[in-house]
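Derivation of every value follows stated rules applied to the coordinates shown; laboratory data play no part. Just so you know, these numbers come straight off a predicted model, no measurement behind them. Cβ atoms are built from the backbone, for glycine too; each structure is taken alone.
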Structure 1
């Protein structure tokens, strides 16, 4: 059975989620976020309800940090659970 290292799995998930949200912050910085979110809502047959606010460096860094930490924890505990279930 495949064994996952919890730390490495956590790092991979943390980097992926943090980078994804850092890209979102760059879209906000360059004014591309509102058209993107409108497009995504329309694809899901939803009326866009949210308005993207002005860019904030502090919020962008906080978003990337919080999602990186949450991604790490998600990956770490997912690997631990996987390893225990499939011994």
Structure 2
């Protein structure tokens, strides 16, 4: 089981990465394109990433719309949400 600290760190990474990709997760949830369970799954997928430190550094310098790093486990989710597809 993941610690609260780990989950909070990765929830922040998911939110920041989504924002960088041009996706407002709260808006997508309100539109019914992302369920609470889908968001939970995205955070849990992120916790399995071997590169959270690199991700934090990338996000610190990334410009809006920059392609997500190849190691991002949620890149397809963000692309679907950005295109208005159900995730």
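Quick check on the output: 3.5 is distance in nm of label points 7 Å out along Cα→Cβ at positions 48 and 72, derived from one of 1, 2. Which one produced it? Intermediate values should be presented prior to the final figure.
Working: 1: 3.5; 2: 1.8.
Label of the originating structure: 1.
Assuming 3.1 is distance in nm of label points 7 Å out along Cα→Cβ at positions 8 and 40 as calculated from a single structure, say which of 1, 2 it is. Mind showing how you got there, number by number?
On the way: 1: 3.1; 2: 2.0.
The correct label is 1.
Using relative contact order in percent (Cα under 8 Å, 6 or more apart), single out the structure from 1, 2 with the greatest value. Before the final figure, lay out the partial values.
Working: 1: 59; 2: 42.
If we compare relative contact order in percent (Cα under 8 Å, 6 or more apart) over 1, 2, the biggest value is for 1.
Taking -18000 as the value of helix-only ellipticity at 222 nm (-39500 (n - 2.57) for each DSSP H run of 4 or more, over all residues; to 500) derived from one of the structures shown (1, 2), identify that structure. Could you put the intermediate results ahead of the total?
Details: 1: -25500; 2: -18000.
Derived from 2, not from the others.
From which structure (1, 2) was volume of the Cα convex hull per residue in Å³, for residues 16-63 alone calculated, if the value obtained is 63? All intermediate terms of the calculation are to be shown ahead of the outcome.
On the way: 1: 74; 2: 63.
It must be structure 2, since only it matches.
Where does the value 47, 32, 14 come from, among 1, 2, when Cα extents along the principal axes in Å is the thing being computed? Could you put the intermediate results ahead of the total?
Values: 1: 47, 32, 14; 2: 32, 31, 17.
Of the options listed, only 1 reproduces it.
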